[in-house]
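The next part holds the structures, each set out as structure tokens.
Readers should treat all values here as calculations from the given coordinates under stated rules, not as data from a laboratory. The structure displayed is predicted, hence computed values, not measured ones.
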Structure 1
Amino acid sequence: MTFSRDIADLAKILGGRMPLEAVPTDLPGLLASVRAPIDDQELPAVPADRMAVGPVPDTIMADPARLTQTLQRTLAAVLEHLPAESVRCRAEARRIADGTHLGFEITLDGSDLPESLALTLAAAESRDPTLPRQFGRPGLWLALVDALARLMGGRVLGRSGPRIVGLEIPVFPIEAEGETCPLSFRVLVVDDGRVNQIVARRILEQIGCVVTVANDGREACDLHAQEGFDLILMDWEMPVMDGDEASRRIRQTELMRQVPILGITAKGSRDTWTECVCVGMNDLLPKPLRPDDLIRAVNYWRASAARLG
């Protein structure tokens, strides 16, 4: 059941059809549940004394199901090859230039790394598209982990010393009860279609965003250079300059914090999603825009502004 569900989830992510949720999440409780890697697989739980949790926020804005899935599949891929008593896990929050990130690392006691695991990890690090087919369940899980991490704005870290695998995923702490996202969240809507502009503007303004509209990619680049935005909603196909070229140019001009770019397209193919990631987009939403999908995606990134002020 889990195997089939993970295949379906991977296909949805690669096809750009998996929106994220952003809700208050009990992070310590979530991390405590990760010791048991997957609910319906016969894999052991990591002993409690081998699961260390460093300083982390009590509550974050996140998609708890996807974050749990990402951490569990990472652990499961390792436990397919190694006994639970031989690994150690650590999770902690790290403050870096563009916000707070959750670091999750799995280390191995001793120095011997099983060849089967080493091959699977090497294929995962190289983003081998045949990973699920060649390496079975562990390969599928690591492919899913990589896709989910990128969907959440994070990344899979390469091995270093005794570390087997690591993750770094942005999290948005909620420090005080009642804290809300800022109403001055500035969104640039880039679309050559008048109807699409109106629909996106109405949805975004209903949740407190300040909306500016650009009619093509070149205009979007100019506006972002002049004003700077908190998020860009970027149509994929436009005259003058399309969305992938505009996203690439915006990424080339940024130094520190990167503006989230959400692509929108009627094409939900795997190739489109791959290109979306390559040009620097953070997510891809299907056309016609569904209000729930857009609101969930925007709120996920808007929570970062609440934290960073």
Structure 2
Amino acid sequence: MEQLLSGLRACAEPTRLRILALVARGTFCVTEFTEILGQSQPRLSRHLRLLGEAGLLERTREGANVWFALPSAETAEGSLARALLERLAEDDAILATDRRQAARVLAERARVATESFQKRGAEWDEMRALELPAAAVEAALLALLPQQMGRLLDVGTGTGQLLELLAPRITSGTGVDASRAMLALARARLSRPGLTHCAVRLGDMYRLPMQDASFDHVVMQMVLHYAEDPAAALAEAARVLRPGGSLVIVDLAVHDNADCMTRLAHRWPGFSDARIAELLGPDLIAGPASHVDGPMEVRLWSATSAAVTAPLVLETTR
């Protein structure tokens, strides 16, 4: 009861309800909140702190910025926040104004991200850079994954395209990338309608900022060939998978394209099936694999977490 009362007290203020209504549509940082709500940063920081302390906001730091989002709907706090927001009138004049201001801020975010994309060119999209059949790879990936996927982690999310592709199948999606520039592009993409259950955050494949056994599925698309230690990256993916959860690796088959190693700085010239089976280690059980032909062969490997749920131990009395 105290947890519920704490959440209700935290929401019982107009600005804090407006903040919750905004983050239900996507992630925002403090600077963006000040632009949308027209309030000072110190005042908004206090509101954000109170909501965070009540567990109604999820807070992620990236350098100088802190991003705020709704917690998962599977948590008590996330469920409470969504239940309260469902009772807000969609045609409320203040909330409608906030939505218009948020659309302007998101449009500016997208413009900046697009400019970054244009400056860097094709290197932002490796499928395009290598002239790979992206549509065929996506179709093969969808065929490997179930229709209802639960919680998804996209390691090396890049521009967030994979999260957008899989959004209709998942209850929540998280993308991790070590590049802040990539995350800016991903946030611009995920600010579109229907993608509010997807979010991205800063992190690297060797130290994922997630708890053990917190995802039903992990995907690593065109990531492993950059890894200095592929086995360590796969072990970390296995750590965050729930018992019986699945991992899908999408990467290049073994090749002799020297341009990948020089211009695109690949660490490994693709992988064979035998090498992937070796890298999976004891925490992952190899599953079906498939391939897509093109200028370079793309292979898709699947694996299942070997972890088992701890048995329930019942104490007995004598």
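List of remarks:
- Structure with the greatest value (metric relative contact order in percent (Cα under 8 Å, 6 or more apart), set 1, 2): 1
- Kirkwood radius over Cα pairs in Å derived as 20.2 - corresponding label from 1, 2: 1
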